[in-house]
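Peer 1: Structures are listed in the sections that come next.
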Structure I
Amino acid sequence: MALRGRPRSFDREVALNSVMKVFWEKGYECAQINDFTAAIGITPPSFYAAFGSKEQAFREAVDHYTATIGGAPLVALDQAATIQQGIRAMLETHADKVYACPAGGCMVSVSSIQCKPENIQVKEFLKAIRQTSFERIFARCERALQDGDLPEGTDLTQMAEFYHAMLQSLSYEARDGGSREAIQSIIEMAMRAMPERVTVPA
C-alpha cells in the first residue's frame, strides 16, 4: 500500500540534506519533484507538506549549504591570522568542499548557470549570496590593510574580485572533472598574486 502523508520516521534535517544534494547535482531547473521524493523516500504530498514548493525547498537547501559546507571557506578566511594565510585557507578549503558532491562544484555557483525568465528570482537569490561572499572577502582585505598585512595603496576591490572569481573558477574546474591536484596547482598560481606580509610580528 502506498504511503500517505509524511511517514512517521520522517527526519526533516536528513531530508533537507538530501534535497540539497539533488539541487547540487542537477541544478535548480533540472531537479524534479520525483528526484526529491526518491532521494528522501517520501511521496509528493509529503514533500510539499515539508517544504512548501520547489523554490522554497531550494532556498532552504541553499541556506543549509551556506551555513555548513559552503560557508567553511569564508570561516577559514576570517579566522586566519593574516590575509596571506586566510586567502590560502579559503581557497584550499573551497577546493576540498567542491568535491563533497559527486557531481563536483559549488552549489551556489552551478545551480543556475542558465535560468528561464520565470525563474529569474532564483538567479537573483544566488547572485545576492555571491555578492555577500565578495563583501566578506573585501572586508577581510580591509582588515588586513589596517593590520599591516598589505602594503598601502593595495587595490582592495581588485584583490577581493580576483579571489572571489577564483572561488568560482575552482568550482567549475571540479565540475568539469578536474583533479584536486590540478586545482592545487591553480591555487599556487593564484597565491603568487598575493603580496607578502608588510609587517613582521614582534
Structure II
Amino acid sequence: MHMVSTHSLIACHDCDLLHRKHSLREGERATCSRCGAVLYQKKPDSLERTLILALTNLILFVLANVFPFMSFQLQGREQVTLLISGGIELFHQGFWQLAFLVIAVGVFFPLLKILGTLYVLIPLKFNRKIWRAQEVFRLVGALTPWAMMEVFMLGVIVAYVKLIDLATIVLGISLFSFAALIVVVALADSALDAEEVWERMESAQ
C-alpha cells in the first residue's frame, strides 16, 4: 500500500482543503484551488533579510530598555521612567496580575521572540541545525500573537495625550527606539518564509 508523506501535504488555512506541496521559484506563490487563498510563497532572500532585521530588533530592544522612556517635569520636580517602569508601578500598587501581563506582552515575549528567531536562523545561515531548533521555532510562532508591543504603545499615546496639559513631558531615546522596534518586527515577520526555514532545518547537518 502506497503511503503519502504528510510533509508533502499542506492544508488551506481558510477552507482546509489538502494540497500537495511543490517547489516554488523566488517570488512565486501557491494558492488554494478551491478558495484562492495563499497557501505558501517563496520570498526572495528570506533568511538573510529576516536575520538582518532580527539583529536590528535586538539592538533596538536593548536601546528601548536601557535609555529613559519619558521624563515628567512638574513644578520643578522631574521623574524619569523606563520602558518597564509602568509594570513595576502596577506591581507596587498591588495589581500584580496586570503588571505581569504588561511586562510579558511589552518586554518579555518580544525578547523571547527575537532571541528565538536568532537562535534558529544564525546556525541555518551556515547550514547548521542547533539543539531543539524545531521546538524553538514553534515557540516563536506561538509567541507572535502575544508580543503585542503596538498595544503597549497605544496605551503610551493615550497617557501622553492625557498628561501633556498637566506636565512637561520629554520623550526619551527609549520611546523612539521602541516605536522603531514595532515597525522592524513587522518587517521581519513579513520577510520570514517559514516553509524555507522548515526545509532548511530538515536538510541542515
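What follows draws every value from the coordinates through simple rules; no lab data is involved. Please read all numbers here as calculations on a predicted model, not as lab measurements. Cβ atoms are built from the backbone, for glycine too; each structure is taken alone.
Peer 1: Going by relative contact order in percent (Cα under 8 Å, 6 or more apart), which of structures I, II comes out largest?
Peer 2: Once relative contact order in percent (Cα under 8 Å, 6 or more apart) is tallied for I, II, the winner is II.
Peer 1: May I pose another question? Rank structures I, II by distance in nm of label points 7 Å out along Cα→Cβ at positions 162 and 186 and report only the one at the top, that is, the highest.
Peer 2: By distance in nm of label points 7 Å out along Cα→Cβ at positions 162 and 186, the leading structure of I, II is II.
Peer 1: While we're here: Taking semi-axes √(5λ) of the Cα gyration tensor in Å from the coordinates of each of I, II, which one would give 38, 16, 15?
Peer 2: That value comes from structure I.
Peer 1: When you work out FRET efficiency 1/(1 + (r/R0)^6) of positions 98 and 146 (r between Cβ atoms, R0 = 35 Å, to 0.05) for each of the structures I, II, which one comes out largest?
Peer 2: Answer by largest value of FRET efficiency 1/(1 + (r/R0)^6) of positions 98 and 146 (r between Cβ atoms, R0 = 35 Å, to 0.05): II.
Peer 1: Taking 4.3 as the value of distance in nm of label points 7 Å out along Cα→Cβ at positions 74 and 122 derived from one of the structures shown (I, II), identify that structure.
Peer 2: So the calculation was done on II.
Peer 1: Given a value of -17000 for helix-only ellipticity at 222 nm (-39500 (n - 2.57) for each DSSP H run of 4 or more, over all residues; to 500), point me to the structure among I, II it was derived from.
Peer 2: Attributed to the structure labelled II.
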